[in-house]
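Colleague: Take a look at the structures below.
The numbers here are math on the coordinates, done by the rules we state, and not lab data. Note that the structure is a prediction, hence the values are computed from the model and not measured. Cβ atoms are built from the backbone, for glycine too; each structure is taken alone.
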Structure P
């Protein structure tokens, strides 16, 4: 079992906050479980309350307990299959569907549906064939590897940036420019572990965008990903002061009504792992996205 030892440099701090600041690879909820389980000592004394105050100079020892094992199992859920052959599967994920099981979503995920509808060869029981993901409230295209050959090929294409991932987004504020490139490193937000942020020590992230339409207070843009960091488009657009409409995590509370962020994975392209043929797919945004666009167009035309 892994042990972490460190001495706090500032204080007083909550115990869970002190550990989180020193070890930012672990979610706060996981750290709190360790504390409650008696796996944390402060100055050689076991502390089981996350809110206990620790002073600067305190010696903290943490036993890194293994996470509870989750396993995905097949569930007969609706699955919008855009393309399928022996190696790959392309699905159109609806808004609101989680991609793979996690502590807060043990079932009724896209992975559960995939396991029911097709045979996927994978050593990862929670992410079988999932080589990239899109957020719960983002809709659109996702490629799934059904074989080991496909998983290696598709993963390498993502790494080499030879595939195509294009998103449509309705964002706050119209643009003066027609296109742009956002190159800013992304990492976990030091102030809020549920969020990502542009941070100096983050991982390289690049998003290119083109403005499709400007409205009175919003815009429709198309984004092309060069990298695939967590929440990348949402973080980058918030960084340039054009947050995605409906995104309550990174955008303003006063926004367009809907069921989450107006972000849709509209186009997906990749080289077939077995044949080398270029495959490209596109799907229309969900009804709420299209209806919102219609309303924005009508509102803008009335104001002009």
Structure Q
């Protein structure tokens, strides 16, 4: 495939401000890598099911697939050539028809707290808006007195709900805020205090597995350290066998020779958390799986039942 103004490379993306910003980053990376003119790549915005349903937690209405299924359909129907995803929104087990062929360099993996200077500084009994089982469980592990309630909507909507007093605080991914030009909003929470979601901060570029011509175009923009770390985190998730209801966190880092992976699973109320670490070579999915099994073996029956 040779993109040009009359036959451009079509990037499928959700139409939310954050998704559009990530798609623009992907377009810019491709233009720079290949020396293409601007018209050689176009964006094709789409409204996902997750964007349409805003009054219920995603885990109740279909989970991560709600962010990706429209884009996957468009790939199959050849309406688009590639799709751009936040990697933490991509299901762990996917159909063989699809291939994450590249990832852009990872941004800040941490969460940012909006509404207080720290988790410890939140008022007793504060109401924190989050639809993430991980964040809710981690907050309750740190502060059992906190009340967590579901919050939906894009970044601007969530910030406004805190500003107007509907919630005392919320947590948002630092990477998303940064991509929207709001990197100074809120306070970063150290990964040691709240381990991030697997794949947080990573942008993945998806194509059909039977389109090697497209995959070849994506190779030059792939950031291999990010790719290796995210795939290790996803291998950990796959071995756990969790669902969108399962509170789980994972972060892999690259030290130049090995991946260092930290994983954590929790009970919904934060009353139990199991955490561990392992090191492995890139592409080794056995070590992440063994870490998952060791955490499950150390867990109570109640915690194991969530996975």
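Colleague: Given a computed value of -9500 for helix-only ellipticity at 222 nm (-39500 (n - 2.57) for each DSSP H run of 4 or more, over all residues; to 500), which structure among P, Q does it belong to? Don't skip to the answer; put the middle values down first.
Modeller: Numbers: P: -6000; Q: -9500.
It was calculated from structure Q.
Colleague: Here is a further query. Suppose you compute distance in nm of label points 7 Å out along Cα→Cβ at positions 204 and 292 for every structure in P, Q: which one lands on 1.3? Mind showing how you got there, number by number?
Modeller: On the way: P: 3.3; Q: 1.3.
Only one of P, Q returns 1.3 for distance in nm of label points 7 Å out along Cα→Cβ at positions 204 and 292, namely Q.
Colleague: On FRET efficiency 1/(1 + (r/R0)^6) of positions 116 and 228 (r between Cβ atoms, R0 = 30 Å, to 0.05), which of the structures labelled P, Q is highest?
Modeller: Checked P, Q; max of FRET efficiency 1/(1 + (r/R0)^6) of positions 116 and 228 (r between Cβ atoms, R0 = 30 Å, to 0.05) sits with P.
Colleague: Another question, if that's okay. Match the computed value 14 of relative contact order in percent (Cα under 8 Å, 6 or more apart) to one of the structures P, Q, and report its label.
Modeller: Answer for the origin of the read-out: P.
Colleague: Sticking with this one: Suppose mean count of other Cβ atoms within 10 Å over residues 76-83 works out to 13.1; of P, Q, which structure was it derived from?
Modeller: P
Colleague: One of P, Q was used to compute distance in nm of label points 7 Å out along Cα→Cβ at positions 36 and 220, and the result was 4.6. Which label is that?
Modeller: Checking each candidate, the match is P.
Colleague: Upon calculation of mean count of other Cβ atoms within 10 Å over residues 132-139 from the atomic coordinates, which of the structures P, Q produces 24.0? Walk me through the intermediate numbers first.
Modeller: Values: P: 21.4; Q: 24.0.
Considering all the candidates, the number was obtained from Q.
Colleague: Same structure again: Quick check: 1.4 is what I get for distance in nm of label points 7 Å out along Cα→Cβ at positions 164 and 212, calculated from one of P, Q. Which structure matches?
Modeller: Considering all the candidates, the number was obtained from P.
Colleague: Determine which structure produced the value 60, 46, 34 for Cα extents along the principal axes in Å, calculated from the coordinates; the candidates are P, Q. Don't skip to the end; give the middle numbers.
Modeller: Numbers: P: 65, 51, 33; Q: 60, 46, 34.
Derived from the structure labelled Q.
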